[in-house]
Structure 1
Amino acid sequence: MTTKMREELSALLVEIDSFEPELYPPPAKLDHDEEVIGVVEDRFLRQLWSYATFHDREARQVELEMNYSSDDTLTALHKLGRHSSRAETVRELFWYLVRVEFDFFEVGGIGVRQGWRFIHKNSDRQDPRQMLRKFLGGGE
């Protein structure tokens, strides 16, 4: 890893670490087919979520401004790319670390709901033998 990459990663972690975790809490309500696995209590995990959500919002704002502005398109595309990349990268890190936190690596839909509840969609849970048959081409 080059010095530039290390510096970028270090700066990103410092920025995340200074981010207010309750600025953008999960807005979605728990659905009837969702099982609560646990509550995300770790401050750093909450900061990751909030930081990624902030950059998702900023990317959408740049897209909106591009539709109604005659400003430099290349600059706007650069800003859009930077916000989108940060949101996507940090969100993936969040999902990996929350799975580690709860030791939950089942296949299927997961999410975070109001109150920082980490959930698994029960409708996505299948019998492992059935999944293997489907994967190997044996149908359902």
Structure 2
Amino acid sequence: MKESKSVIFKNSVIKHLREQHFNINQPNKERNTFTVFPPTGIGFVIAFEKKHLLIANFIGLKNKNRRKLLEFVNDLNNRSFRMKFSIDNENILMMDTRIANIYQKKEFQNILEDISYDMNDLLKGNNLIGEMLE
């Protein structure tokens, strides 16, 4: 039986992450959602959807000053390579990106490096980070 393109894509991504020493868990076997923890840095969630792969993370923010929070998010978005940053009404910082269900090893590695920069270096290097994160 021939595997579908989406199964081949999912298997390629999982294999790539494991080769890069990421720890991967699938909390719910019925869903195509995985938690991913790189060897260093912040973990994230990946969800294999029909036409794309969603990569996301959520962080609670303690600062209640909406103006400062929006300035913080705008600064992150202005300097981000790949992730889109947003904030909800409960002051949860959301970061996500979507990529097409086409696996190319070099391109996927570049995406992982961009995501690592955005979720680790960019967040840590932001001047407002100390007063924002819980």
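Just so it is clear, none of the values below were taken in a lab; they were calculated from the coordinates. Note that the structure is predicted; figures quoted are calculated from it, not measured. Cβ atoms are built from the backbone, for glycine too; each structure is taken alone.
Structures compared: 1, 2; top value of FRET efficiency 1/(1 + (r/R0)^6) of positions 8 and 104 (r between Cβ atoms, R0 = 35 Å, to 0.05), i.e. the largest, recorded for 2.
Taking distance in nm of label points 7 Å out along Cα→Cβ at positions 48 and 96 as the criterion, the highest value among 1, 2 goes to 2. Have a look at 1, 2 and say which one yields 1.5 for distance in nm of label points 7 Å out along Cα→Cβ at positions 64 and 80, as calculated. Structure 1 accounts for this read-out.
Where does the value -10000 come from, among 1, 2, when helix-only ellipticity at 222 nm (-39500 (n - 2.57) for each DSSP H run of 4 or more, over all residues; to 500) is the thing being computed? Label of the source structure: 2. When relative contact order in percent (Cα under 8 Å, 6 or more apart) is calculated, the result is 22; to which of the structures 1, 2 does this value belong? Working through the options, I get structure 2. Where does the value 54, 37, 34 come from, among 1, 2, when Cα extents along the principal axes in Å is the thing being computed? Only structure 1 yields this read-out. To which of 1, 2 does the computed value 0.8 (distance in nm of label points 7 Å out along Cα→Cβ at positions 56 and 88) belong? This figure was derived from 2.
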